Structure 1
Amino acid sequence: MSRGKIFETQDGSHSIFSDTFGVSYHSKYGAIQESMHVFIEAGMFFRLPGAENLNILEIGFGTGLNAFLTMQEANKRRLPVYYEAVEAYPISVQEAELLNYPKLLDDSLEEAFMHLHEMDWGQTEEISPFFSFRKNQSRFEQLSYQDTFDVIYFDAFAPNAQPELWEEDILRSMYDALKEDGVLTTYCAKGVVKRSLKSLGFKVESPKGPPGKREMTRAVKTFPAT
């Protein structure tokens with residue numbers, strides 16, 4: 001089922017406007033810029049010091065850009081990464097074929113990028129020697145994790161489009177899913193979301209946002225859930 005119209009953002013990379021939710025998958029100011037800033041630099045890189053491997057959970061697989069960028073970094077750093085993505089409304093393989101991320105980032109990885117979209121749901125595969133990948137076609141509230149992940153990329157559509165994914169019960173599930181010192185990172189900087197994260201026991205930070213946004217949110221699990 002089609003998600004909507006593919007368009008070019010200001011850094012030349014593609015995004016998709018979702019007809020279903022009335023919002024785009026990535027910032028109009030630059031899809032690659034936003035993903036690198038919010039998820040790779042503020043999430044993966046933040047958690048890298050001292051890490052021998054990383055377990056990463058993505059809420060909202062979408063176009064596959066965050067997974068693709070993470071795979072590139074895992075390969076470059078020779079760092080074993082297990083990456084699990086949750087997506088309730090996947091784009092089609094035909095739409096993924098039109099996205100220009102491999103062309104802009106590394107066209108030798110085009111086959112690997114497409115495999116992220118083509119592989120079976122609910123299966124784990126070794127995409128490269130340093131990147132193992134699994135995707136689940138389900139709503140996040142249907143899943144349950146405990147002290148499993150080092151990093152969560154929270155890349156659901158904004159609260160005005162998918163408010164149910166920003167409620168405290170869902171945020172608590174993400175807190176439970178993280179290991180101690182695990183980090184949740186998201187483009188969303190709404191005060192109500194930050195207050196909910198703090199109430200759950202996260203240490204909440206407001207780093208500078210990507211182009212077009214004044215700030216973003218990073219939340220660190222500073223002690224185990226009780």
Structure 2
Amino acid sequence: MTRLDPVRVPRSLPRGVHGLDRDVVLMSQRARLLEAIVRAVAEKGYAATRVQDITRLAGVSRSTFYEQFADKEECFLAAYRGGAHAHLEQVEAAIRRTDGWVGKLREATRAYVEVLAAEPDYARTFLTEVHGAGPRARAARVEVHSRYAELLRRWHDATRAEFGGLPDVPAEVFMAAVAAADEIVAARLREGEAERLLDVIPTLVYLHLALFGMADEARRELRR
């Protein structure tokens with residue numbers, strides 16, 4: 001199952017004098033703080049999470065936290081953007097390595113959901129808790145949704161160019177498809193069914209195909 005690692009640096013440092021460059025140390029501390037805020041917010045919720053919760057989970061001092069981030073919000077935004085970027089990269093990679101237009105959509109959807117299923121803390125933090133993390137977090141969420149909507153639009157344009165006969169789709173439909181997919185997954189999380197996230201893949205593929213004017217393909221997906 002796909003794992004998400006937005007910051008690829010050593011998470012643990014040698015004890016005592018280690019001779020590592022300061023940049024490596026700072027990157028390691030930052031990576032641990034980003035992972036820690038995801039865990040803390042998933043466990044306690046954004047509003048209840050304190051800086052001390054983050055530093056405790058990261059195994060760093062409070063002063064180290066403030067060397068990296070101005071406050072909890074800045075740390076959360078960095079984690080959100082970094083995680084979303086790594087997540088989108090995995091979805092794009094699934095599209096590139098798959099043949100056939102319906103196959104590309106199916107595998108991209110699978111990659112999207114597999115990351116969330118493999119990283120339940122990430123899923124809870126960024127699909128449910130982001131709503132209560134303030135206006136900057138909500139704006140970042142819109143930005144991320146826009147990137148996924150653009151990915152879907154490019155896929156749809158390429159499908160139309162090859163096969164023809166597909167309707168032109170308003171830009172708002174792509175944003176609606178992204179929001180709907182997130183809500184379907186978030187509903188599973190709210191119901192305590194994170195272990196069943198993979199079950200929603202056929203529904204999401206059907207949703208996208210139906211919204212994009214590919215009714216026959218959508219019906220075939222449900223019969224797979």
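Rule-based calculations on the coordinates, nothing more; no lab input. Computed from a prediction, not measured in an experiment: that's the story for all the values here. Cβ atoms are built from the backbone, for glycine too; each structure is taken alone.
Assorted remarks:
- At a computed 0.93 (Rg/Rh (Cα atoms, Kirkwood Rh)), which of 1, 2: 1
- Parent structure of the calculated result 20.6, given that mean count of other Cβ atoms within 10 Å over residues 178-185 is the read-out and 1, 2 the choices: 1
- Looking at FRET efficiency 1/(1 + (r/R0)^6) of positions 26 and 186 (r between Cβ atoms, R0 = 41 Å, to 0.05) over structures 1, 2, structure 1 comes out largest.
- Structure from which 16.0 was derived, mean count of other Cβ atoms within 10 Å over residues 42-49, options 1, 2: 2
- When helix-only ellipticity at 222 nm (-39500 (n - 2.57) for each DSSP H run of 4 or more, over all residues; to 500) is computed across structures 1, 2, the figure -7000 traces back to 1.
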